[in-house]
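Novice: Following this line, the structures themselves.
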Structure 1
Amino acid sequence: MYQSPSQTGAAFPGTVSTAGLLGQVLGITGIGFLITALAAYLFRDLSPGLGFIAFIAAFILIFVMHAVRSNPQTALLVFYAFTFLEGIGIAPTIQRYNIALGPDVVFNAAATTGFGMLVLGGVAFVFSFDWRRLSGIAFGLLIALVVVGIISIFTHFLHPGTYAWLTLGVFTLITLVDFSRIRAGGGGATAVELAVSIYLDALNIFIALLQLFGMRSSREE
């Protein structure tokens, strides 16, 4: 679980309207998730250890994207490589749920994530409130969530379901902040950088929902 920091620069040469920027970001993100889904399918039998290595490699590519941000085409290719590695990384998790509970759990989590992102985007664009005002709070909550997660790995003081709900709440707020950034013109971030943020928001929401739906399905059996 991680979130790309805000960065500066133009999305593409020239001025891009808010609608145009939103279209670019959603288009890039959508293709990225198709690549992630393909990678997750192709590497569905991968071991968790290799999946973790793919996550580390994907994290490194975030910094590569920042380094090549002045070249939109190169940054876009790096982004798609990043989404491919993310798919490899989550493949063992998805396969575990597929085997234990069936594909419906994964499908429901993915569909709910897609619908939820549309709702959050609509809230950020339709209502006048600027969610960027809460960006500091959102970042603080994210740091706290990471710290609590690390501590819980060793102490198990927090129920996994509780942590999943906390993750869902924190990334809901972060998503509203990121959509507000797009509504305001990107805040100097490139379309690819904004796509990274939206992609990671959706991915973390998906993983949280997957865990929650998986727990509910387990109780029903």
Structure 2
Amino acid sequence: MKLYGYYRSSAAFRVRIALNIKGLELDQIFVHLREGDQRSEKYLGVNPQGLVPALEIDDGQIITQSMVIIEYLEEAFPNKISLLPKDIHGRARVRSLSSAIACDIHPLNNLRVLNFISQNVDNGKSIANDKWYKHWIREGMKGVEALLTNSPDTGEFCHGNSPSIADCCLIPQIYNAERFGCDMTDYPVSMRINSTCLSLNVFRQAMPEEQADFEK
């Protein structure tokens, strides 16, 4: 398998975590988003959306969208550590938490959204990085924190005492929020889970700083 990604991409980050938890190895192909590699004819042949990550599996098929990739890994390697609870309600909760981050928070603060604001609004860079980004982090994380705080199913991790897809989503989102200087003190449960996850090698090794294409 081959994973097309970028060290700073939250979506690629969450897939790297899932791969590490499952103990799966593959080749990584780096797509430099800030240099426009995603818009090259070569990469558009891989993923016409021009987004990362993309997973090329053994038969040459391409799977796009990080959440679909993780679900594919879950189904393709059932003998590996599972990222979903066994019970149907637990699986629904994990998917709900994951979607709250991957579908509601992340798309609004994606690099292409921030770039559009920066290029098309007066003082756009300041607005994108401060007002826009931080507003949607507050709105999104407020809901995620309540979902975690109000449920007896929250344990050491987002659901129970083992990592799930929800943790694969939460940790990259917090990483990026902190990178943009967001105040995270209002989300103590989320930050506690973040600390628990980052105490594990499978999470730390997926960090942007640990990737071969990392740039300071």
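Read the figures in this text as sums done on the coordinates, not as results from a lab. What you see is a predicted model; the values in this text were computed from it and never measured. Cβ atoms are built from the backbone, for glycine too; each structure is taken alone.
Novice: State the single structure among 1, 2 that was used to calculate mean count of other Cβ atoms within 10 Å over residues 34-41, giving 17.6. List each step's numbers first, then the result.
Specialist: Numbers: 1: 17.6; 2: 12.9.
Computing mean count of other Cβ atoms within 10 Å over residues 34-41 on every structure in 1, 2 gives 17.6 only for 1.
Novice: Something else now. When relative contact order in percent (Cα under 8 Å, 6 or more apart) is calculated, the result is 35; to which of the structures 1, 2 does this value belong?
Specialist: Details: 1: 35; 2: 25.
Working through the options, I get structure 1.
Novice: If Rg/Rh (Cα atoms, Kirkwood Rh), for residues 18-65 alone is calculated from each of 1, 2, which structure is the one that comes out at 1.11? Show your work: numbers first, answer last.
Specialist: Values: 1: 1.11; 2: 1.00.
It must be structure 1, since only it matches.
Novice: Taking distance in nm of label points 7 Å out along Cα→Cβ at positions 50 and 82 from the coordinates of each of 1, 2, which one would give 4.1? Present the calculation step by step, with values, prior to reporting the outcome.
Specialist: Numbers: 1: 2.5; 2: 4.1.
Label of the originating structure: 2.
Novice: Suppose you compute helix-only ellipticity at 222 nm (-39500 (n - 2.57) for each DSSP H run of 4 or more, over all residues; to 500) for every structure in 1, 2: which one lands on -13500?
Specialist: Label of the originating structure: 2.
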